[in-house]
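Heads up, there are several structures right after this.
Please treat every number below as a calculation from the coordinates, not as lab data. Note that the structure is predicted; figures quoted are calculated from it, not measured.
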Structure I
Amino acid sequence: MIVRESLARDLARLIIWYPVRLLIGLLPVRTSFALFRIFGFLNFRIMKNKALRTNIQRGLPNISAAELDNVVKTYLQNHYIDRLHIFTYPKLRISRNLQKICSIEGTEHLDAALQNGKGAIVVLGHYGPIQLPLFHLGKAGYPIVQVGLPTDEGLSLIGRKVAFRLRLVYEAMIPARILPANNFLRPLFRHLGNNGVVMMNIDPAGGGKWIGRMTRHPFMGYNIPFPVGPELLATKTKASVLPLSIHRVYSNRYVFRLHPPDTLLSEQTSESITSQLVKWYEQQVLKDPGLWHFWDEFEPGKLI
């Protein structure tokens, strides 16, 4: 979600990162996720979100008024869950409470890929609470690194010294390394060479950040840029590419599904790996479009 820096924004940050964060530390995990959803619902009720509605209608021109309301509400609820669920990291344990909010299916496909000794590349989009699969796979013992782009560029003093600083503290609790996408990625080749797992995004970083090579592909009726990093890395290392999808099964629970590469990425086609991934990803987004992060950027001059 794109936000503008302002005094009101900084006041909200102070509330979220101090009393709210401390409260989450005392609440059960599922109650915390319910609270995040309430924040999104209040945003939905209070704010008009006209630009967001216009962008969603641009990508989903046949959507009804009731469906549009549901997508907007889901989008806002997902935003708060995605941004604030890190407050639950200190108490998340597979043996205790992690399964109450998420589970992973298809790890047998990842295990089979690793048997080849070339490593594996897990790809997912900015869709749903995207750091939870990384957290879960790390807790399950997989040697995993993620390519990301943490930045405090354009933030206010409070944004940098409070929100960004504390976010890095919580993200450091993820049992995985996060490598900056704008640095030389020799460590990725080394990690795959050691039969490790690399997690990368199908879609761009958002916020106008175009890191690395991009190619445009049809998506929601428009040609938008997608990174070719996963394809290039797979081509050079012979690592398997496993798409990961995220599904809401209850209001506050998710299933992460690892898909076998041979059923989704066919070598019998002239299409590139990136093109195949984009087509697959578009179908995933259409199943629950409110979980996609970039509706606020789906307009000319930004993603389009």
Structure II
Amino acid sequence: MMFDVAALGEMLIDFTENGVSEQGNPIFEANPGGAPCNVLAMLQKLGRKTAFIGKVGNDAFGRMLRQTGESAGIDMGGLTADQRVHTTLAFVQTAPDGDRDFSFYRDPGADMMLAPEDVPQSLIENAKIFHFGTLSLTSEPVRAATVKAVALARRAGAVISFDPNLRPPLWRDMYVAKAMIAWGLAQAEVVKIADNELQFMTDQDHFDTGAAMLLAEYPNIRLLNVTAGADGSYAYSNGHKVYVPAFRLGGTVETTGAGDTFCACVLDYILDRGLNGLGADELTAMLRFANAAAYLVTTKKGAIRSMPEREQIDEILRKNP
């Protein structure tokens, strides 16, 4: 079977705040998540065929995640279960402005146990785009599995997509984190990087300066997107630079999955248009669609089960030309 996008990485449970109990204790809701799978869930909403590669625990949460992925239409044939290590958990506390603070239960977590022999070669060879992030680069054996998967995708001629998705609590050494992000940047043709990650990698606060540095150092990057949360997003490709403001329409609950939703919409656009000859008009249309989708996912809790329909995105665009 051919897939539009295959992704490798973490699948975990995001415990998000959901009020307080009668005793005044905080209540956390178990939301299926994990950045690479979030991307695939949004792509499925857009009518794409996707496949996931990763590892969960042989426990209730692992079974819940498999069922969630299957319900979303994602091919979960590349998901394996670890018999000894539990599914990774993340507790997400949300600030009044929607920003998040993560506490991870992942030392180890099952997603870290994905080994090179767990990577299904045929699945990657049959994907048009291969997507990954850095949570699968934090430690072994999943780092070796990621390196193998990227090599397979490159040999098969797939477009490589990378999202640094920096989570400092998961790195014992931030120098290693920077080196692993640099490795990912050197592999990819399409990159989605958040404003804080751009600053981390370039020591530049000005987006244009930081983007120029990355594009000069990594000429393999053909499309660089910089996301700045409520301030909007930027695209750099073929000598063009485009900025599109975010949709600020109220109703934001939390921002979990917004960047992944944005990333999925970019990959959907590339599947239709390719990477050749993207001009300012095309980049603007791409960012508007991606920004609208990212806004919609912030109006609900969680990610995988909160992805918007294409019709909802189109409605936002019609009402906000």
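Comparing relative contact order in percent (Cα under 8 Å, 6 or more apart) across structures I, II, which is largest? Write down the numbers at each step before the final one.
Details: I: 26; II: 17.
Top value of relative contact order in percent (Cα under 8 Å, 6 or more apart), among I, II, belongs to structure I.
For Cα extents along the principal axes in Å, the calculated result is 50, 49, 39, so let me know which of I, II that is. Only one of I, II returns 50, 49, 39 for Cα extents along the principal axes in Å, namely II.
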